[in-house]
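Enquirer: Listed after this line are the structures, all set down as structure tokens.
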Structure I
């Protein structure tokens, strides 16, 4: 379908620009001794992400396309402001604008998939979208430093790459996917059933209290256990014996493995239920994390890291499909926003606690903590969705969604 192809192109442009900027941004600020301003910008971006639930509620009412547009414009503008390194106020403004924009785009990606595709199409579309995100990440990360060096020494290279990154994101406006007319949508959108549901955000969350509490708890847990390791992976690899000069190469190889996993996710999820794929992926992710903790040499650690990333991607894609199946379409944007806000809160908490754990326990013991949390998530997610099914929430959601699509 044409919309899916445009979605893939948009995703590639967006994530290429994102990772070009993510790679160069701290290097540029560090060059001028302004890492404190960089930290403020990063924190402001995370704080802006907590508005995701409100953004999602707006997406429920106006549809994903306007959210795509304003999110892309705001994220590109926030990225362009990163060229100003000397002002803490500008750095905070940059983080707030970019954070609000990025959160809007992430909500739009999910709500577009729900509103404009049939259930049998979603596994392929999500896996293709994830493949393009991983490809953009790999291209942006690998080319940022070389591109800055090629353009010129000093600030010229860094500033140019930051502006190119903002331009890549802005170019995504050319590929914003169209939304189907309200009477053709599988879900909702402008003129669809969700436009009739004008309840406040608080009323929506109260109506779906059990679902809300569950997705918040699981979002916090996943964000936490991912972030107590991810920022420290280069350090962990070095401690496990990977030569310092090869750490970057190992991380790049891990990106390629995730790229292959994204390509395989679609066919796998078409043949097996998302819950089965999640159980297998998250269980194997826990085993790979354990292998990372007990690695006897650097190369075993490198293999474990690559496998962990692949299985984590599989768990993430299958969990999104579970959410698409469970969320009532009339309030799906708000619920996706809630998941995103909870994940970001867990991510922030895990990043802060992770440093303390690495200092107090050492890297290997911290990886064991992450292994235990991964196992916990592998148990809680199936229990949560099984409880929804047994309580009739799944059936109620399917009936509601069918009525809205009718």
Structure II
């Protein structure tokens, strides 16, 4: 049988992505040093801060202390997950969830299905989440929140929002549900309404695991509503120096619509990250670093990265990442037509990340089309957004008439952020 679930305070806070989770797990280990489950979950929560030797020693101790099938299976899953063996971790998790249905603790590692970067595994993981929620029943806030996340990624936005609200009604501190709602509201263009909700929720738990990431979602909502100062403020005051991807994604959006960026990651730091061991080991991380190069209009660096991706034996790199990076290089050099040719019809799923993170490729193509003189084509490309989102001031700016064709997409800012277009829809 399952040893612990969301009723355990430390497990509950970890499932909720609370700022209190890691502290409670550490106290659990100190209180019960012979608990393999407590130690394994603490390692799962803190693995990125542990050295290789300490990580191995803690997991060996956890496995030795584990009692019974469920505990040993859990510790082995943590071992695979913390060693970034995501495909093996995903394959392993399917079996214990069949043996122990709706196990909320195992749910902490289900991100492995997406992290392994294989479409078949992502789809299998999504099906598994939905099935576990069915088995758990509608009173499970943790599985409701996970299912909301799945539905948001599947584009079933209204269903995702309703599930997120249901999970929050059961447990208002559910970080997974809040994150799913943020994704749904991005697709709906909720704008200021979403910002008020996120700010209010975060005020109650400023140490929440997702504090910076949810502020990034709020920054994107500020872009949708035309409040570029707020978007820049969040990047400058909330994001850390290590948040290179979120910083680049916001700044490239600002530049695409002709607005000045927030503070950027220094170009030398981006180059160091790419050159570091494992710097290009994950496709989505590499894509984020490419955006950081684009913010600096580092054409030569982008060309070099594109050549490396083209020669990579991994299909996601050679077939998807390479044309995206080369398109960014073309754009920074003012060759918008070449970028359009590379990005048109390109499936972006293999780049990794989630819908809102990959959407920036569509943004880039839309603006390149406009600069190239195909405004109607850009409007068709973004119609599914401008027709659905209540606030789409950002998309309106992407579709605004361009300056001289020789200009790069990082256009100079207008005297007034809101001067070029009518006010966003209420």
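Enquirer: Kindly point out which one of I, II the value 5.3 was derived from, the read-out being distance in nm of label points 7 Å out along Cα→Cβ at positions 3 and 267. Walk me through the numbers before you get to the answer.
Expert: On the way: I: 2.7; II: 5.3.
Value 5.3 for distance in nm of label points 7 Å out along Cα→Cβ at positions 3 and 267 corresponds to II out of I, II.
Enquirer: For Rg and Dmax of the Cα atoms in Å, the calculated result is 20.8, 62, so let me know which of I, II that is. The partial results should precede the final answer.
Expert: Values: I: 20.8, 62; II: 22.2, 69.
Computed on structure I.
Enquirer: Consider the structures I, II: one of them gives 12 for relative contact order in percent (Cα under 8 Å, 6 or more apart) as calculated from the coordinates. Say which.
Expert: Working: I: 25; II: 12.
Only structure II yields this read-out.
Enquirer: Let me ask something additional. With FRET efficiency 1/(1 + (r/R0)^6) of positions 99 and 299 (r between Cβ atoms, R0 = 41 Å, to 0.05) as the yardstick, tell me which of I, II scores highest. Kindly include the intermediate steps, with their values, before the conclusion.
Expert: On the way: I: 0.60; II: 0.15.
The structure with the largest value is I.
Enquirer: So, one more: Looking at structures I, II, which one was helix-only ellipticity at 222 nm (-39500 (n - 2.57) for each DSSP H run of 4 or more, over all residues; to 500) calculated from, given that it came out as -20000?
Expert: Values: I: -28000; II: -20000.
Comparing all candidates, it corresponds to II.
Enquirer: With percent of Cα pairs over 22 Å apart, for residues 155-346 alone as the yardstick, tell me which of I, II scores highest. Show your work: numbers first, answer last.
Expert: Numbers: I: 63; II: 53.
Going through I, II one by one, percent of Cα pairs over 22 Å apart, for residues 155-346 alone peaks for structure I.
Enquirer: Just checking, which of I, II has the largest value of distance in nm of label points 7 Å out along Cα→Cβ at positions 227 and 275?
Expert: On the way: I: 3.0; II: 4.1.
Going through I, II one by one, distance in nm of label points 7 Å out along Cα→Cβ at positions 227 and 275 peaks for structure II.
Each reported figure results from applying straightforward, stated rules to the coordinates on display, with no laboratory input. The model shown is predicted, which means the values in this text are computed figures rather than measured ones. Cβ atoms are built from the backbone, for glycine too; each structure is taken alone.
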